[in-house]
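Pasting the structures here.
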Structure 1
Amino acid sequence: MHRPARLAAGAVALAVALPLTSAPPAASRERPAEGPRTLRVGPDRALATPSAAAAVARDGDTVLIDAGTYVGDVAVWTQDDLVLRAVGGRAHLRADGRSAQGKAIWVVAGDRTTVDRIELSGATVPDGNGAGIRQEGEDLRVTRSWFHHNENGILTGAAAGSDIVIERSRFFRNGKGDGYTHNLYVGAVRSLTVTGSHLWGADVGHELKSRAARNTITGNRISDRDGTVSYSIDLPNGGRSLVAGNVVVQGPRSENPALVSYGAEGLTGSRELWVVNNTFVNRRDSGTFVALAAGSEARLRNNLMVGPGDLTSGAPARARANRRVGLGGFVAPAKDDFRLRASSPAVDRGVRVPRAWRARWQYVHPAGRERRPVVGRVDLGAYERR
């Protein structure tokens, strides 16, 4: 019964007898955990391509990609908390017939990813649903980036806890031409915010389609130009949504008469929509500025309408201070510049809007935003004249 005690004592004696030069305990020999790193990518670097960085990156890393064109380089990003940023200009990922997992140029499977100053173009895949970015993780922030000539610019899956934020970016000439692919297509996520961005020229599909439970679309220019676009903004399942401070231009070749569509595929969550201080332009012969599903709870305030068409259709809306005007009161309407002239009948004609639903941003071309100034009584439309 005393053997364990004798062994313990012997062990202590042995430890005391060890020379001072003996190795430290194993725990103290372990390499300390490394924090986030910065990986550099470029043709003249050890990591020559973004896909090489994707293979070795760890959670929390920042990947800095030298400006230039990376042809046929596609990647799957599985790490969380990544920052993927171009330096020295924009880094252009041109698909050239290749795709990651048959889905996209970049498949983003990690959570909380930031993409900055990246250009992605030419994504096509056998099922016709290729994207510049396929977002499969939760939370994505995209800034100062371009998406063009893909089947979808960005395509996200459904993730109830995911927030998608897009700022100061451009989406153009995306879409396969089948009506199911779009410049921007966001699935059933928690929220979508799009601000200071320019979306134009989708091929048959929508400029922006979102199934998010909350949508904040403010301070953008959304213009069909010569595209065969369907809806400019499509919120097919409704959601608690603010569409404010945007210039929305439906082109003459648009294949759907509505500029904004709300609940067309069935209202599945909140039915609250505020449409505030937008400038809506219809270059077709007829149309509807805001199409509402039955049961929508829509409020329209301080919007300008240019061209033919009904303010709303499908369901009644609480509408105040929405006005139809001609082109003469704008700076350069032929160039989609709908800032107000001093002579515009829109100046000082607006009504107050609850703070949470105000237009706080106005678009700055080519892809930016600025705070909407407060100058006396609010003006109608997407711009406040100083």
Structure 2
Amino acid sequence: MNIATHPFDALMNITARPPVVFVRGEGAFLWDDHGKRYLDFMLGWAVNCLGHSPAIVAEALAAQAKQLLTPSPAFYNEPSLKLAKLLTDQSSFDQVFFANSGAEANEGAIKLARKYGALHKGGAYEIITFEGGFHGRTLATMSASSKKAFEPLFEPKVSGFPKAQLNDLASVQRLITDKTVAVMLEPIQGESGVWPATDQFLRDLRELTKAHGLLLIVDEIQTGMGRTGKLFHYEHADIEPDIMTLGKGIGGGVPLAALLATRAAACFEHGDQGGTFNGNPLMCAAGLAVLRHVAEPAFLKSVTDTSLYLESELQRISARHGLGEVRGRGLLLALDLKIPIAASVVAQAFEDGVLLNAPRPDALRFMPALNVTRAEIALMTDCLDAILARIGAARLVA
């Protein structure tokens, strides 16, 4: 079936999409229905952490599909128990609730914090979040986010999310009142352009929340599962949050997310939280295969080594073309273009068979597979280098 016969109008028009239909993926590459190959440095916004259609995920899904798809969350199933145990063994948390998306996991974290406030802090319900943050597209997670495009949408928003400034502890301190129950942040703000919280800020924030009896929630939807060179980003700062959310990479390409909490923070009672497909054995079998692979020390070291190479190549390109900083950590990096040409770069790269992401008009975001090779990085950077050279030449002519 070619593009002309695809009924595009049967899908709700919720985002701009090029008139291309992808039909196959393998590793770092996608193929469309005309046979054109694309090198993917978006990977579904860091979802396909082991590349497209990795064998270990496909095999885990096939094996589990022959045994049990879902018995209902009213009953235990073996893959969810195994995955929950491995997650708690590998982290500082004690209990897990599985969900289907990062937004759902973050919605659960908000509900858990508010339940904690009702039980232990006199009904406190406010959760301090941060300017530039992004936590999802449910009403509550959009309210917790700070994305300009969200501001006029779906009013009235959910109240109770005062906004502090990232890496500014005093701005957090000023917002704490007797209504405050938690502070929630992404260790690296991805959607606003890859802006990291410093390790020292995370440590200071942990001390501040402890001093005020507040929960610290880390949204590791994008930074978790080895993306920054450690299994979870909070490990870089050597802290122990109260609640963590995971999504994207935890499923290696399938819809899976998780809400993790310490025993003290895990205060849901029967009926407070649930979901028809949550913790189903099919998705948890995939997550288990991914976690076993990604958690290997040698694999995490390879992520760090590869990220240093990608960072150095982006710095080289920046220096050559007079661009700005390379920021981020591990294999979640951004290149500051200094001028609003990101959309043009992305469009030209697409034509050249490379998929890039522009989270803002003057920045590119790079989220390759965690097992991306140096050869694949070279293909991407050669393409980017050529595009920037063309743009530079065009600006000189103009």
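In terms of distance in nm of label points 7 Å out along Cα→Cβ at positions 110 and 126, the structure with the greatest value among 1, 2 is 1.
Supply the structure label, taken from 1, 2, corresponding to Rg/Rh (Cα atoms, Kirkwood Rh) with the calculated value 1.18.
Details: 1: 1.18; 2: 0.97.
The read-out comes from structure 1.
Kindly point out which one of 1, 2 the value 22 was derived from, the read-out being relative contact order in percent (Cα under 8 Å, 6 or more apart). Answer for the origin of the read-out: 2. A value of 1.00 for FRET efficiency 1/(1 + (r/R0)^6) of positions 46 and 334 (r between Cβ atoms, R0 = 25 Å, to 0.05), calculated from one of 1, 2, originates in structure 2.
One of 1, 2 was used to calculate helix-only ellipticity at 222 nm (-39500 (n - 2.57) for each DSSP H run of 4 or more, over all residues; to 500), giving -2000; which? If you can, show how the numbers build up before the last one.
On the way: 1: -2000; 2: -11500.
Here the read-out was taken from 1.
FYI, it's all coordinate maths here, none of it is from the lab. Remember, it's a predicted structure, so these values are computed and weren't measured experimentally. Cβ atoms are built from the backbone, for glycine too; each structure is taken alone.
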